[in-house]
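J.: Each structure below appears as structure tokens.
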Structure 1
């Protein structure tokens, strides 16, 4: 209940403060959290060291603090979804590579947009939906029902259809058959059934969903990321679709497509490490 009330308060403040004041308050709280939450801080340190093994301690700490601040801004944006409109998109979001998405959709099989816990993936989905695309996102249910309902309602306000992780495969196929977009995060598997592969040179379990849809249904995978700029505007970038010729060896093909997806994600994380929101131990 405490967590739910905290999120409700955050929602109230985000809706009633000017955006710059909301960011300011969120940043202040994030810096306190950075100081007080030793466990989260150490996990972020460890993740950043895995990305930049030779980086000095001072830079790792600077990046880690920015992770906390950027995540707080991400939540501020999420709780302001009711205020989103085309005017906001026109003034705050630059879109690059939209033709990559449109061309893939013209095939009529739907599209998997591959993303990660980086930038503002929630806002990215809202922007895509407000631009007129039919957008679905697979999301892990929160263990507290009231919190989960709050998060689902926020996404629904922006036109995002949430597919619970437990019912994902069937619902995803249904959406893709309608020619819609299904967003999947490709940087962390929340089940024990992921593909074991190398991520930044270390063993990790990675979601098999994107590769499975690509290989079994011929669905295009278009990487897409919404990245925060220094002035708190955003760039929504769609990369060229993943391209791979199957060998017929199902396990090998799944491994290789997954690795191709990871290389794109690694590139974004290396470039924007302070926007990778991973507060759990990642590698196995």
Structure 2
């Protein structure tokens, strides 16, 4: 399964990397010829996409490795780490573009880009949106945080190209300040995207509770298993492409240890069978209290 995930991600990454190399060359060349700071900023953004794709490939390669003595839980979090690296690249690229744009605004270096810049930007919008749709579809299919982060990078590039388009168009309509101003807007958008990706990957690394919908599905599924008297607690966290469940159940206190173990095994098997995103389940078994136990507990409280 992990090998198949890696092969799918590898195919997506190489296709989008080739597209980004071509887009970067086109936008950088046209940006220099047309003297458009907005288009040059957009070219830098596309160049950063190449670096992020390399990070995705490497993190996916690490994540598919099996557990070993030093990493008994596997290497799934390599993808979350990869997503964090992507976020840093986004923020650094945004800061660099923002500094360049503000510098041009401060000294009043305005120019009127050539009409060829508009064609290059339109090409970028179409190609980058197609890359986003393709990468996001595969990322969701294989539940890859790194690939989804890369997809968002493609989407941010498409949005930045839209800002660049309005900047160039405005400059050609007699408002040259709009070209460097658009570059500054692009920079802000990229920085925000990087911060959002960073926050998401940080939650995964800190074992944040996943959405309540999956938590409820786990609770309902476990509660319906014969022998489970009560579901005491459910915790679900993201671990790379999978979810890990820690669940506490109560069973009849008169059961043998072996019988309680069999019920726990059934809970684990059922959850993994009915909820495909779950990679592992840890079941803690508690004795289900009878009336006398409850009365004793109330007296102690």
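The numbers here are math on the coordinates, done by the rules we state, and not lab data. Here the structure is a predicted model, which means the values were calculated and not measured. Cβ atoms are built from the backbone, for glycine too; each structure is taken alone.
J.: Taking mean count of other Cβ atoms within 10 Å over residues 86-93 for each of 1, 2, which is largest?
T.: Working: 1: 13.1; 2: 21.5.
Top value of mean count of other Cβ atoms within 10 Å over residues 86-93 goes to structure 2.
J.: Okay, moving on. When mean count of other Cβ atoms within 10 Å over residues 46-53 is compared over structures 1, 2, which one is greatest? All intermediate terms of the calculation are to be shown ahead of the outcome.
T.: Working: 1: 16.4; 2: 23.2.
When mean count of other Cβ atoms within 10 Å over residues 46-53 is calculated for 1, 2, structure 2 comes out on top.
J.: Suppose distance in nm of label points 7 Å out along Cα→Cβ at positions 62 and 238 works out to 1.7; of 1, 2, which structure was it derived from?
T.: Working: 1: 3.6; 2: 1.7.
Matching structure: 2.
J.: Still on this structure, please answer the following. Given a value of 24 for relative contact order in percent (Cα under 8 Å, 6 or more apart), calculated from one of 1, 2, which structure does it belong to?
T.: On the way: 1: 24; 2: 18.
For relative contact order in percent (Cα under 8 Å, 6 or more apart), the value 24 is produced by structure 1.
J.: Determine which structure produced the value 1, 6, 11, 13, 12, 11, 9, 8, 7, 6, 5, 4, 3, 2, 2, 1, 0, 0 for P(r) over Cα pairs in 5 Å bins from 0, in percent, calculated from the coordinates; the candidates are 1, 2.
T.: Numbers: 1: 1, 5, 12, 16, 19, 18, 14, 9, 4, 1, 0, 0; 2: 1, 6, 11, 13, 12, 11, 9, 8, 7, 6, 5, 4, 3, 2, 2, 1, 0, 0.
Structure of origin is 2.
J.: Suppose you compute mean count of other Cβ atoms within 10 Å over residues 30-37 for every structure in 1, 2: which one lands on 21.9?
T.: Working: 1: 14.2; 2: 21.9.
This value belongs to structure 2.
J.: Of the structures labelled 1, 2, which one yields -25000 when helix-only ellipticity at 222 nm (-39500 (n - 2.57) for each DSSP H run of 4 or more, over all residues; to 500) is computed from its coordinates? If you can, show how the numbers build up before the last one.
T.: Working: 1: -16500; 2: -25000.
Source structure for this number: 2.
J.: Kindly point out which one of 1, 2 the value 2.9 was derived from, the read-out being distance in nm of label points 7 Å out along Cα→Cβ at positions 118 and 150. Don't skip to the end; give the middle numbers.
T.: On the way: 1: 2.9; 2: 3.5.
Here the read-out was taken from 1.
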